[in-house]
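S.K.: Got some structures for you, see below.
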Structure P
Amino acid sequence: MNIPARGPDQTRIGIAIAVPEPHASRLQQARADVGDPLADVIPPHITVVGPTVVDDSTLAAVAEHLEKVAAESAPFRVHLRGTGTFRPVSPVVFVSLVEGIAECELLEQQARSGVLAQELRFNYHPHVTIAHEIPDAAMDEAFETMAGFEAEFEVDRFWQYTHGDDGVWRPRRAFVLGGSPPTS
């Protein structure tokens, strides 16, 4: 996993949509079952802004920015179904979104602006990782085992996570979506 280096007086954060129960436990178990060592340190989620290092002095500005993004973003539905992979470009197997893609993309664009503006290594593609940087046979197993997975849930918030020195990503603050759905 590509985790940016952190210096003194800096915090490593990520912005993500948490996958709720009972789906989170099933996805976390699937990741553990294929031997992914990150299963216990990364909760199942849809990344909005990937691992980012910010100066501690800017954390209040980050929170203010995310509050504004949340206030302007309407709740939406996510439908997960089936598996996909980024191989051979990146050693990742994931559960695919079949609904909620555009909403995640818009949320990512809004969040990755202002104080969190940054260049991406890869184009943004919302997904839920179930295997990362493990042997190919285990990646294949994750792909096949979870191919029939399906879940639906409402997204009414996203989270700011912090990455501890122990390697664990922990939810630190929720940002409740307060916008109105678009009218047709």
Structure Q
Amino acid sequence: MGTVTIGVSIAVPEPHGSLLQERRAGFGDAAAHGIPTHVTLLPPTEVEDTDLPAIEAHLTEVAAAGRPFPMRLSGTGTFRPLSPVVFVQVAEGAEACTWLQKQVRDASGPVARELQFPYHPHVTVAHGIEDEAMDRAFEALADYEAEWPCTGFALYEQGADGVWRKLREYVFGGTVVPPQATHVERGSLPTSQL
């Protein structure tokens, strides 16, 4: 019996996840290797370990109601000076992420909680490091682009060593990925369809 720190997020798939994690480490963010590259749906939250079964059941319901959607990352942004964070922006899929995080934190659910800041889906690439390194991260990834079909999310637990480990994956109830979410080689379709 005790408490655990959990989080719920959408993993950024390979090869994008490792690339952004390496870049984050390269900017001097010591936490980079303990945090899989992700879009947060539930920030670090302390819960009773006995509540985990109820939380898992709740997340299963949220996933069952969800449907696959296209995710696209493009360019950088920052929360400075409010918070020392540089991130890659969610250019497509932000609305779906916003809906999902509301379902995860639903007031009637087992992980109801208020957020410190208004929800803004993003992929952190630098956090709490020197301003010069933050500027470098902002500039180095300004042209970054990645896209994939998002088909679910995962529950993570933070270990005593500060490393986040996946406990369980949740796949959306819909089995059909929307056509626009599939990877399209530039030039293989008329420009009007891209």
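S.K.: Out of P, Q, which has the highest value for distance in nm of label points 7 Å out along Cα→Cβ at positions 14 and 134? All intermediate terms of the calculation are to be shown ahead of the outcome.
M.R.: On the way: P: 1.6; Q: 3.3.
Top value of distance in nm of label points 7 Å out along Cα→Cβ at positions 14 and 134 goes to structure Q.
S.K.: Could you figure out which one of P, Q the value 15.0, 43 for Rg and Dmax of the Cα atoms in Å, for residues 94-141 alone was computed from?
M.R.: Numbers: P: 13.9, 41; Q: 15.0, 43.
It was calculated from structure Q.
S.K.: Something else: Looking just at distance in nm of label points 7 Å out along Cα→Cβ at positions 86 and 110, which of the labels P, Q belongs to the structure with the highest value? Provide the component values of the computation, followed by the final result.
M.R.: Working: P: 2.4; Q: 3.9.
Once distance in nm of label points 7 Å out along Cα→Cβ at positions 86 and 110 is worked out for each structure, Q has the highest.
S.K.: Right, next: Can you rank P, Q by mean count of other Cβ atoms within 10 Å over residues 46-53 and just name the one with the largest value? Before the final figure, lay out each step's value.
M.R.: Values: P: 20.0; Q: 13.1.
Ranking P, Q on mean count of other Cβ atoms within 10 Å over residues 46-53, first place is P.
S.K.: Here's something else I'd like to know. Looking at structures P, Q, which one was mean count of other Cβ atoms within 10 Å over residues 70-77 calculated from, given that it came out as 16.1?
M.R.: Source structure: P.
S.K.: One of P, Q was used to compute Rg and Dmax of the Cα atoms in Å, and the result was 16.1, 49. Which label is that? Before the final figure, lay out the partial values.
M.R.: Details: P: 16.1, 49; Q: 17.1, 59.
It traces back to P.
S.K.: On distance in nm of label points 7 Å out along Cα→Cβ at positions 118 and 150, which of the structures labelled P, Q is highest?
M.R.: Details: P: 3.6; Q: 1.8.
Comparing P, Q, the top value of distance in nm of label points 7 Å out along Cα→Cβ at positions 118 and 150 belongs to P.
Read-outs: derived from the displayed coordinates by stated rules, not from any lab. What you see is a predicted model; the values in this text were computed from it and never measured. Cβ atoms are built from the backbone, for glycine too; each structure is taken alone.
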